[in-house]
Structure P
Amino acid sequence: MIYALSDDAGKEILTLKGEQYKYLIKVRRHSVGDELFFRNKEQIKQLHRYIITDIESRSATLKLLETNTQEFKPKKFFHIGWCVIDSKSVEKVLASLNEMGVGKVSFVYCERSQKNFKPDIKRYQRILEASNQQCGRTDFIEFEIFKNLSSFIDAYPDTQVLDFTPEVLEKESDLLRVLIGCEGGFSPSEKELLQNQKRFRFDTPLVLRSESAALAISAKVLL
């Protein structure tokens, strides 16, 4: 863990209780004299260094040593338009996308998206908080939802499309945003809608799952 999030981070005295106490003291086995770093979501660029001064059976007391401005965020902005799939599949790869540095994910209800699937944005945000504490990132992936593909393309006309096409992705440095289909790919009417968008595929004969494609393209662009 690079830092821990706390609503009280920045105060002269910080008290650990509950799950955070259990994790930092019982699991990570920190003791009196150890120094820990904390951030507050409201002012996440501020890094607060604390020292543990006292540990009791259900709480620990920490004293603020110093506060510095330290920001760690991706060097490049990358945006994924993602046709809606099962939220459980998104959850499995979301922390990895966050660690790589994805800047925004737009969930798009495409024609072959199962309409009973609904992105759980609040749960995604909790996953990001845990991921940021582990990787050190100090900004969060932005989320938004589009009711159909045409509204997404209207909002982002420069979108490139990952699809089954002869053109192989070779140069990824100028790729800003990509659209990834759901299981079953794009419908005929959606393919017609996307005919003016730049399209590409990976150089592989294998078919990737939607979440695998999201990981693969993010790694090529950002790492």
Structure Q
Amino acid sequence: MPRLFGRFPRAGFEIRPIEAFRERSMPSSYEAAAPDGSRPGVFYLNSADLRSSGGAAVTRHLYLHEAVPGHHFQMTLQRENTSLPAFRRFGWYTAFGEGWALYAESLGTDLGVYPSRADRLGMLGGELFRASRLVVDVGLHAKGWTREQAIEYLGGPTPDNEREVERYMAWPGQALGYKIGQLKILALRRRAEAALGASFDIRAFHDELLRDGALPLTVLEAKMDRWIEIR
């Protein structure tokens, strides 16, 4: 991690199973640490299907997305930055936050946590899943799909597929925001690499990207362009 980041959160984090009373309706997700340090960040893992299937505890790309260096880094560094006003410390923009978390999955290659073809395939499978969710999002809210059509597109009626479709029924545009944010961050990194050449520092790039917390993508792009100019 020190090869990719210069700044690290002070708060730690834990992994906990989602409680039984809500595990059928809640996907694995991250809850930020308390700003006063009384509680660490929590990666809530949906373990319902894992218990029945005997599968691995967590996929590598999901860990990178929800915990380190995904939501835990992004949200905790933002909350710990007391130079920001409160509405900025605790603000949220889906395209930025989820875009960063998707981008963080790709850092597994640099971190060496995808050492085999099977590991790499797991990450690409996650990419394919996010692409299919984007189609469901657009289908439901722009194409007039029914709940049943959306579930069928994801592969049929399973608890996971039903939970995903109902999530996007209630949250229009979220899946679209994931991918828009990820693609923008990747484009900004390519722009910085091309402009700075041998002087490009991936640690400095990541630290600057997260330094001011969640931002609208237009503001983020303007900020990173200024950063490139002064490097």
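All of the numbers you see were taken from the coordinates with simple rules; none came from a lab. Since the model is a prediction, treat every value here as computed from it, not as a measurement. Cβ atoms are built from the backbone, for glycine too; each structure is taken alone.
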If helix-only ellipticity at 222 nm (-39500 (n - 2.57) for each DSSP H run of 4 or more, over all residues; to 500) computes to -7500, which of P, Q did it come from?
P
Please compute distance in nm of label points 7 Å out along Cα→Cβ at positions 68 and 100 for structures P, Q and give me the label with the greatest value.
P
Structure responsible for 30, 21, 19, with semi-axes √(5λ) of the Cα gyration tensor in Å calculated and labels P, Q on offer
Q
Taking distance in nm of label points 7 Å out along Cα→Cβ at positions 36 and 164 as the criterion, which structure among P, Q has the greatest value?
P
Who wins on relative contact order in percent (Cα under 8 Å, 6 or more apart) among P, Q, i.e. which is largest?
Q
The highest value of FRET efficiency 1/(1 + (r/R0)^6) of positions 116 and 180 (r between Cβ atoms, R0 = 25 Å, to 0.05) among the shown structures P, Q is in P
Among P, Q, which structure scores highest (criterion: distance in nm of label points 7 Å out along Cα→Cβ at positions 196 and 212):
P
Mean count of other Cβ atoms within 10 Å over residues 84-91: greatest across P, Q for structure P
